[in-house]
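These notes open a run of structures that come right after.
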Structure I
Amino acid sequence: MGYTVVRPWGYNRYGEDRFNKFLKTVPEKLRRRIYEAQPKDWYPAKDAYTLLDLIRAEFGQEGFEDYVHYLFTESVSGFMRGLASFINPESLSKRTNAMWLRIHSHGRVEPVITGKNSVQYTLYDWEAGRVSCELFEIWLCELLLMSRAKSVEIQKTHCVHDGHPFCRWDVRFTT
């Protein structure tokens, strides 16, 4: 998850010296993966979340969110970007599980259209850590904005980390 883009992001945003200083705080296994990862290979989500926690610790919440937006932009391209830009948010919502499975080995997203410009998304079988919930929210927001939503409001109502059997978000958008 994002190992191949973390260096270009870090060098562009913070410069080589500061980013190399950050890399010294990264465990050797993850540092090696940053340099050697193959874009099409699967890597354990737990390791990626460790890296994200380190990014947040070094660059703050703003840096964390910037990296996730950058990762989204780099990972959603070609056919998926074209598809998202041609359909409306409701139609795109119906395809979120298929898009999720393109970048995750497990978990399931169930969207339910709850009204005009509102969708409830439930994420099942995905207990990867609280940071994964933040990633999902940013991913979902970016995807909807890509599909011509003008603004997106997300409210989390359930979380596996709070004892619920799934994570759920109520999402409203304007078009």
Structure II
Amino acid sequence: MLKNGLFWLDENVERVLMNAFYSYLALIIFIEVVRRFVFHTQTSWGSTTAIHAFVWISWLGCAFCIKKRNHLRFPGIRSNVSHTAQFYCFLLDDVIWLVIAAVVLVSSIKLVSLQIMIGQTIEGTDNVPQWIATISIPVGFSLVVIRVFQDVIFNIKTFKSKEPFMKKPEEETLEELEQY
């Protein structure tokens, strides 16, 4: 049961969270437009929280694209080099992502800690902590790190089995394309 739950979470965490934040973003924008043009009023926090929802979507989307192997891959170039060269290029990608994630994680955790310490609130609100928005950065990049390690494992298995690292677009099935 726990294994199935973890498998489901691994497959769906980014998608579920991105859909939740996207739904909030669409809803708050719709409500604020109606309030502005029909009732001639608006909240002081609506546009700010919509921006923070977009930031959540962005960092979660970054991890999602790494998981789906769609992030900065340059397939046109890589499909023309040897299998070994492709392997090293993918490993280089993963190392670069890990370095970037380490820098971002250290910096963003310090920022979140500072916001908690000083009690900073989201602009336009009286008591919604700013760290709820800013924690999107370490959460997103923690997922990036997990997805990069999964990618390294995939690359090593693919290299050892001598299977192609990338499918050509015409080889992708309809089910694989519908996942996006």
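The numbers here are math on the coordinates, done by the rules we state, and not lab data. Everything quoted here is computed from the prediction, not taken from an experiment. Cβ atoms are built from the backbone, for glycine too; each structure is taken alone.
One of I, II was used to calculate relative contact order in percent (Cα under 8 Å, 6 or more apart), giving 19; which?
Values: I: 19; II: 25.
For relative contact order in percent (Cα under 8 Å, 6 or more apart), the value 19 is produced by structure I.
With respect to distance in nm of label points 7 Å out along Cα→Cβ at positions 121 and 145, the largest value across structures I, II is given by II.
Using the calculated result -17500 for helix-only ellipticity at 222 nm (-39500 (n - 2.57) for each DSSP H run of 4 or more, over all residues; to 500), pick out the matching structure from I, II.
Values: I: -17500; II: -25500.
The correct label is I.
Suppose you compute P(r) over Cα pairs in 10 Å bins from 0, in percent for every structure in I, II: which one lands on 8, 27, 30, 20, 11, 3, 0? Kindly include the intermediate steps, with their values, before the conclusion.
Working: I: 9, 36, 35, 17, 2; II: 8, 27, 30, 20, 11, 3, 0.
Computing P(r) over Cα pairs in 10 Å bins from 0, in percent on every structure in I, II gives 8, 27, 30, 20, 11, 3, 0 only for II.
Comparing distance in nm of label points 7 Å out along Cα→Cβ at positions 9 and 137 across structures I, II, the highest figure comes from II.
Looking just at FRET efficiency 1/(1 + (r/R0)^6) of positions 41 and 65 (r between Cβ atoms, R0 = 41 Å, to 0.05), which of the labels I, II belongs to the structure with the highest value? Walk me through the numbers on the way to the answer.
Details: I: 0.95; II: 0.60.
Checked I, II; max of FRET efficiency 1/(1 + (r/R0)^6) of positions 41 and 65 (r between Cβ atoms, R0 = 41 Å, to 0.05) sits with I.
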